[in-house]
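The data blocks that follow each hold one structure.
Every number here is computed from the coordinates shown, using simple stated rules; none is lab data. Keep in mind it's a predicted model, so treat the numbers as computed, not measured. Cβ atoms are built from the backbone, for glycine too; each structure is taken alone.
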Structure I
Amino acid sequence: MTAQNPSARDRFLGLLRASVADGTLVKLTLGKHRGTDPTLQNLFVRPVTLKAGPHLSLVWHHATRDITKNHSPAEALALLEPLIGADFLDAHLFTPAQTIQLADTPGGAARLSVKTAATAPAPPPAGHDREKSHLIAADAPWLHALGVTNAQGRPREGQAAKFRQINKFAELFTHLLSDAGLDAETHSSASSLRVVDAGCGKGYLTFAISALLGERATVHGIEARPELVALCNEVAAGHGFAPRLTFTAGTIEETSLESVDALIALHACDTATDDALAKGIAAGAQLIVVAPCCQKELRAQLTAPPVLTGPLRHGIFQERQAEFVTDALRAELLEWCGYRTKVLEFISTEHTAKNLMIAAVKVRPPGDAADARRVRQLAAFYGIHTQRLASHLGLKLDPA
């Protein structure tokens, strides 16, 4: 009796298992989600090396958040295989030799297509203990010039967490650009992207953005400390980034912005985050990304419901409530301005407690009455009468 030919899905799963087993998996992407969770959009899988050994990192990309979980290869395959061709109707498997696509339909038909090594990703470094690949390579000369890595292209002592933070941001920013229609595949403008980093500090992430986007973007960093601005401009000029990467001295509030495509402001203290958000909105930014810190402005105004009086005698609960209310109001105000917001974890809390990120993509005209009502209801619930971003935007929190 002749054996039945394996289906396209079975062949794809066999190739996936083989790539995991022999260590040639570069990445796996699953799209066209048709599962029960309407917020889930796609799933990204890549190999990582942890202290416990080789694992697969699964990033579940939802409409308003990303969830990352690491699994052993066997656990990951057991989780992934039932999803391929069922919950996800499209799958791309990348190895050094091939790019394999499984395209499925709700009716069950499937087709397998294979592209050769000429269009496949570059292979990962050889060897049993190969280094994890990064969007920003550790041997990038500008990282050495900024003091993150040594002359051998390794993170300096005490800088390993900074290097991981840079790469985590680069990964997140790549996904966010795609969400905002600003990636190379969807952004059709003949002019280069205009990106502003407000409160850029020593410029680690500003350089990372410029390195990621290359000639297709002009990137500008704003920093209040002139000595850091001078250092960053010197490094940019000395490592081939100028003139597409520049830095100027000044505060976020005082800086005038005309028109930008994307604005970021990471760890701008207290109301400086509100200033950055207002600047990005006024400049028509399609994408705004902030990581707030030191949310102090609303603490004195907070009058939570009586049931919370007892718990809020503890200072740490007061601080966390102020952080929540401040950032929740910011997210709602962005929605009122026509942005779709996503609140997610930036990096692990083992590196910094200030790990919340608000990402906003412009999707519609501003001024929706229902959005304004939600903002005012949230403010009224906590006794908030004024807030910096609301004032910048001209939205009175007291409806009277």
Structure II
Amino acid sequence: MSPVLPGGASVKHRVVLTGFGVVSSIGIGAAEFAESLKAGRSGAKPISIFDVGGFAHSNGCEVSSYEPEQWITRTPLDTLGRASRFAVGAARMALQDAGLDPARLAEQRGLISMGTTDGESYELDQLVGVELAEGPEEMDPEVVRRVSPVRLSTAIAQELGLTDVEAQTIATACSAGNYAIGYGFDAVSSGEVDFALCGGADAMCRKTFTGFYRLGTIAPEFCQPFDVNRKGILTGEGAGVLVLESLESALARGATIYAEVLGYGLNCDAYHQVAPNGDSVANCMRIALENAGVKPEEVDLISAHGTGTKANDITEARAIREVFDDVPPRTISLKSMLGHTMGAASALGAIASGLAISHGFIPPTINHTETDPECEIDCVPNHAVEADLRIVQNNGLAFGGNNAIVILGKYEEQAA
């Protein structure tokens, strides 16, 4: 429990980010991911992991260079689905990046919180295919055992030997990574846990691709957020895991601090199954800024949800201008490089925000030709720029109006 001051008020611990694990279409691990962000690399290529026959176009941002056996050593790979392999590997990377020994963490109070859209959607695709072609009795029991979304968090605990931690999976789709980070922030800040592994993961699948295709929102070649010629999203996949710990803990062990978690905001407007609500998005930003104790004019950069669809980009840009009095900070979309990684999206956005703060640069919005006049933002087109970033806002906006926004800041000793 957290210490209590006279009068009953709890002492709040400052929460910092000390380790990142990344599995993405543009890089594996924090260092490679940072270099790809600086270079503005694209993960777009023809989809190969499921049958795309019959579709007029079928690009996606598929993870192709990840070798799970390099990172997963205690858990039989055939017991893990594609998304769980991403999540477990990213968690191992995050601990290694943070310089933390899982054996020592096993003696502490911990939390594992992972976000997702569908859990093991790739495995579900396989099962449905078998059911339709051969009948349910022919489903592989091992594949059935892999599909539970709870495995995204419990498999991390099992692989790392963290048998006495809370492990949960949050299924709020595109904003789930930020939800997980917010949950971890509260737990570490209050002193309820000593550390938290938070993030999100999802795998590409035919069902998700087909659903977006039928909605008319799959771009034919690449994703162009905020561009007047944008044509939609590309589906992507991957995982991002962040190590959250108290500032006292990080300083005591001499850890490298990427950034500080200043606060977050959540809301759910339940306005529409797929259409965003601008007033609700703006309100979630205000909640996050107030929770973080940050004024709008203090924000240096926004990592936007930025899907590349007509509705999302205009709605999000208008909400940003409303909150920031028509003078928004530079606003980028990582989906131009990563595609839409679903439950991993805002977790990878938070990692990119932390890397941008610690490395002093702003990742670009690539594939950009001309900004849509209805968006009216500086999206840092095509090329990264150097910048001394002190506060970055990371947006996550999901179907059903589930919004989650995290505010990160540069670590400053004097605020301790």
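Out of I, II, which one gives 1.09 for Cα Rg over 2.2 N^0.38 Å as computed from the coordinates? Working through the options, I get structure I. Comparing mean count of other Cβ atoms within 10 Å over residues 207-214 across structures I, II, the highest figure is found for I. Here distance in nm of label points 7 Å out along Cα→Cβ at positions 239 and 311 was derived from just one of the structures I, II, and that gives 3.2; the source is II.
Structures I, II were compared on distance in nm of label points 7 Å out along Cα→Cβ at positions 63 and 335, and the highest value belongs to II.
Source structure of the calculated read-out (distance in nm of label points 7 Å out along Cα→Cβ at positions 199 and 215, 2.5) within I, II: II. Among candidates I, II, the computation of relative contact order in percent (Cα under 8 Å, 6 or more apart) that gave 10 used structure I. Upon calculation of FRET efficiency 1/(1 + (r/R0)^6) of positions 167 and 279 (r between Cβ atoms, R0 = 25 Å, to 0.05) from the atomic coordinates, which of the structures I, II produces 0.40? This figure was derived from I.
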